[in-house]
Structure P
Amino acid sequence: MGTKDSPAGHPARLDVEKERAADLQLRVADLITRFAGSMMFVYIHAALFAVWMVFFEKSPWQTLTLIVSLEAIFLSTFVMIGQNRQAEFARRKADHDYEAQELELRHNTQVTEIVHRLTQEIHAAVAEGRHDVRQEKRQNTRQDGGQDGQGG
């Protein structure tokens with residue numbers, strides 16, 4: 001999620017969109033691809049083909065075939081442009097995600113090392129404290145035992 005200062009979205013996607021917005025040819029390709037991938041495109045073509053076949057050209061529709069073939073060539077080019085865009089985004093996203101994961105791994109490793117060191121220090125302090133407590137008990141026992149033995 002984005003904050004007030006940064007827009008929402010993956011940084012790689014935002015970079016690709018920014019670059020595409022700056023290039024007129026890519027913006028036109030995006031518009032054509034978006035329209036060609038819509039149902040409105042299908043409806044318009046179905047209507048135009050029907051009108052052409054009924055009113056403008058009799059069978060075998062050679063001109064219509066030529067137009068449709070040229071359109072297919074151009075549309076396939078726009079599809080490939082869209083695929084290239086997706087591939088570029090996927091590559092940038094993978095690079096960004098790898099960098100972010102490596103950074104997270106380094107941070108987690110550092111935190112784990114600190115926790116391990118602190119755990120060792122705590123264990124050492126506790127062990128030393130137990131040793132001191134045992135020594136005090138021994139000394140107290142000796143002192144108590146020595147006083148009892150002398151007083152009796």
Structure Q
Amino acid sequence: MPLDVTWATSAGSRRLLETAFRLARFGLVGIVATLVHLGVVVSLVESGVLPEPLVANLFAFSCAVFVSYYGHNYWTFRQRRGSVPQFLRFLVITVMALGLNQLILYVVTRPLGLDYRIGLLLVLCLVPLFTYALSHFWVFRENCGA
């Protein structure tokens with residue numbers, strides 16, 4: 001169901017308000033996905049189940065992707081159901097985001113020799129910016145007014 005912003009006086013202000021609410025929803029879904037990602041990585045590394053941060057990060061990223069897709073599809077961008085082309089676009093940006101995610105973590109832990117948590121913090125700040133832009137303008141564009 002679309003957001004009711006009939007009290008907004010102009011089409012421009014309604015669109016701006018709808019965008020602000022969509023960004024807030026994107027942020028909330030992202031926070032939940034981030035907490036899943038963070039919790040899984042730290043749990044796997046610290047428990048010794050997957051002590052290699054790059055392997056644990058790969059698994060954690062995969063878990064967070066499911067949270068992210070369903071949250072964004074059904075809540076952020078208000079899709080009633082997904083479509084195959086939409087899901088394929090989502091998979092493309094997910095693989096790109098995973099590559100960026102792994103690259104950042106690799107550079108921080110290997111060449112720079114820093115703790116994996118520093119890399120994880122950078123990943124959790126930079127990758128969402130990348131995924132929002134592509135989600136808005138490419139994956140879920142039908143419901144974004146773009």
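We did not get these values from a lab; they are worked out from the coordinates using the rules stated. A quick note: this is a predicted structure, and the numbers were derived from the prediction, not measured. Cβ atoms are built from the backbone, for glycine too; each structure is taken alone.
Overview of results
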{"read-out": "Structure (P, Q) behind the derived value 38.6, 135 of Rg and Dmax of the Cα atoms in Å", "value": "P"}
{"read-out": "Parent structure of the calculated result 4.2, given that distance in nm of label points 7 Å out along Cα→Cβ at positions 14 and 46 is the read-out and P, Q the choices", "value": "P"}
{"read-out": "For 22 (relative contact order in percent (Cα under 8 Å, 6 or more apart), calculated) the corresponding structure among P, Q", "value": "Q"}
{"read-out": "Among P, Q, structure where helix-only ellipticity at 222 nm (-39500 (n - 2.57) for each DSSP H run of 4 or more, over all residues; to 500) as derived comes to -24500", "value": "Q"}
{"read-out": "Of the structures P, Q, the one that 0.45 was derived from, the read-out being FRET efficiency 1/(1 + (r/R0)^6) of positions 62 and 86 (r between Cβ atoms, R0 = 35 Å, to 0.05)", "value": "P"}
